[in-house]
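Input: structures, listed below.
Here, each number is a calculation from the coordinates, and none is a lab measurement. Being a predicted model, the structure only gives us computed values, none of them experimental. Cβ atoms are built from the backbone, for glycine too; each structure is taken alone.
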Structure P
Amino acid sequence: MDTLQLVAATFYGTAAMTVFSYVLSLAVHSNFREPEILAILSCRLFQGERRWLHSIIGWVLHVIAGLAFVLAYMLMWNHSVVAPNLVNSVWIGAVSGVAAIGIWFTVFRLHPDPPQINYKGYYANLFFAHIIFCMFATIGYNIGGFM
């Protein structure tokens, strides 16, 4: 496994997805910002900790999730299951989006005090954000392979 490809794919994918979610949040006046929602979940579980600590936890968890998705993609790419190209990244991203919706749905159901957000909008955001994530992770992977 090429570390540069892993880092580039994780950075490009996570950055693009995050920008998409932040812009959509502003456009529709809803909170679809994954790191902030993770921070809220953390804050409600571990009350009494400083707010900045929860923000850091939210961002770290968000990047770790991106890393986990990229590792799964790289297993497919490096074992020639699918080629790392933009056409494949659309359907891989769609599958990832469905998986992410299932993960987030479970997290919200299991959390003792989940935030009151627009869940349908958030799940729709996750679906499209993961397509964008995979497209940019693919670009990062391919760029990292040339460095």
Structure Q
Amino acid sequence: MKLCVCDTDMLFEYFEDNTDAIDLLNSYDIIFCSVITQREMVLSSQNKTHQNKLNKLLTETVTLIPIEREISDLHVQLLNDYHLSHSLKINDAIIAATAIYYNLPLSTCNIKDFKFIPDLLLVQLNIIPKRRGGVFFDLFK
């Protein structure tokens, strides 16, 4: 069975109908994402209608992974190791810790945000992002 953890940017691309992202994610049997990814996507909503549609898409597309104590501890260790040297952000540390903890590859368009974490298996992508910033531009028209 082919599994992955999906970063927020990859789900943005999937929901923006980026065919490369769709093809990649459709090649997995189960797509997981951290509740942090869910939070980032919900916060990108422009209104309640957008939010409801987004929640429906998330429910139908991914399996959410809660932040277990071990993931929390690992994300703090990642921040201690890489925040100062590589500007690792809190959300990225939690998403990376989730993939490491479950020993799953991370599917992301932002390889640069994660490539310095040695225990993290990254899915190498050649996806050109369609989105412009942290908001769904065409998804809810």
Task: Comparison of P, Q by relative contact order in percent (Cα under 8 Å, 6 or more apart) - largest value held by - done: P
- [ ] Identify which of structures P, Q gives the largest calculated value of distance in nm of label points 7 Å out along Cα→Cβ at positions 2 and 122.
- [x] P
TODO: Please state which of the structures P, Q yields -28500 when helix-only ellipticity at 222 nm (-39500 (n - 2.57) for each DSSP H run of 4 or more, over all residues; to 500) is computed from it.
DONE: P
- [ ] Please state which of the structures P, Q yields 1.07 when Cα Rg over 2.2 N^0.38 Å is computed from it.
- [x] P
